[in-house]
Structure P
Amino acid sequence: MHLISVVRFLRSYGNLSLSLALGVVAMFVFVVYLPDEFLRMQRSASVIRDWIAAGPWSSRVETILRFVLDENRVLLITFVLATRLTWELLVVQPIRVVVVQPIKAWLARNQPQGDHPATPKGDLPAHP
């Protein structure tokens, strides 16, 4: 029981770590190979931050918003979300279509049905 809990815990953090790593790599590649586009993205993030922070907030709330909505932080979140979406569409979904669905269909076809001797007759006893 404890091993299963540990595996689930590590799998969830592995998934988070993979997302962050892919986002950081994508952001680094963008900075190195497309610096002008990255600068344009930073400027756009700055305009969005200023637009949000310019609302009818108190100075305390505006300070917190400006801190939380830092341009690089917003861009990192954007890159992480974009790489997660790309990963899902280009890797995970094709694996589900090519591998998982045929296995499920094969298992459904090979289930014992009707009066097969391996199929229990009647209702199964309820578990307490």
Structure Q
Amino acid sequence: MPTYASVVYDHDNDLVHIRYLAPILSNETDVAAFGIEIETHVRALGRKVDTLVGLGSMMIAAGAIHAYDEVRAHLASTYSNRSFRYGGTATLRRKILTSCILHGQPANLYDTFEQALAALLAEREKSP
């Protein structure tokens, strides 16, 4: 049973759907376990795929933010072609939007799963 995230491969859309389950990542130990749990699933695919991430109600403690950013960047660069997110607390959404502005990256952040999926599929049509 997953502790930090549910990870499901969607064969029809050829993507991985990750839903964050943990209410808070309190420290670097939590972040490491979170990363290992997700990586175990996506590594098994043996290739990069598009990713949809449901942010849920997860919060990241201030002392864990740097570790979370490193784990997220590793997972994205190693296993994901493109990543679209949805949901999330106001605090986490603000952190994502700020980080994307600072790093010149698209936020790809939507309110619902359906909006994120539609945006991902539209992006895939533009640049396969």
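Quick rundown of the values:
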quantity	calculated
Entry that produces 27 once relative contact order in percent (Cα under 8 Å, 6 or more apart) is calculated, selected from P, Q	P
Read-out distance in nm of label points 7 Å out along Cα→Cβ at positions 50 and 106, computed value 1.0, structure in P, Q	Q
Answer label among P, Q for the case where mean projected area of the Cα convex hull in nm², calculated from the coordinates, equals 15.9	P
Read-out FRET efficiency 1/(1 + (r/R0)^6) of positions 10 and 82 (r between Cβ atoms, R0 = 25 Å, to 0.05), computed value 0.95, structure in P, Q	Q
When mean count of other Cβ atoms within 10 Å over residues 34-41 is computed for each of P, Q, the largest belongs to	Q
Parent structure of the calculated result -15000, given that helix-only ellipticity at 222 nm (-39500 (n - 2.57) for each DSSP H run of 4 or more, over all residues; to 500) is the read-out and P, Q the choices	Q
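Values quoted throughout were computed directly from the atomic coordinates according to the rules given, and no laboratory measurement underlies them. Just so we're clear, the structure is a prediction, and the values are computed from it rather than from any experiment. Cβ atoms are built from the backbone, for glycine too; each structure is taken alone.
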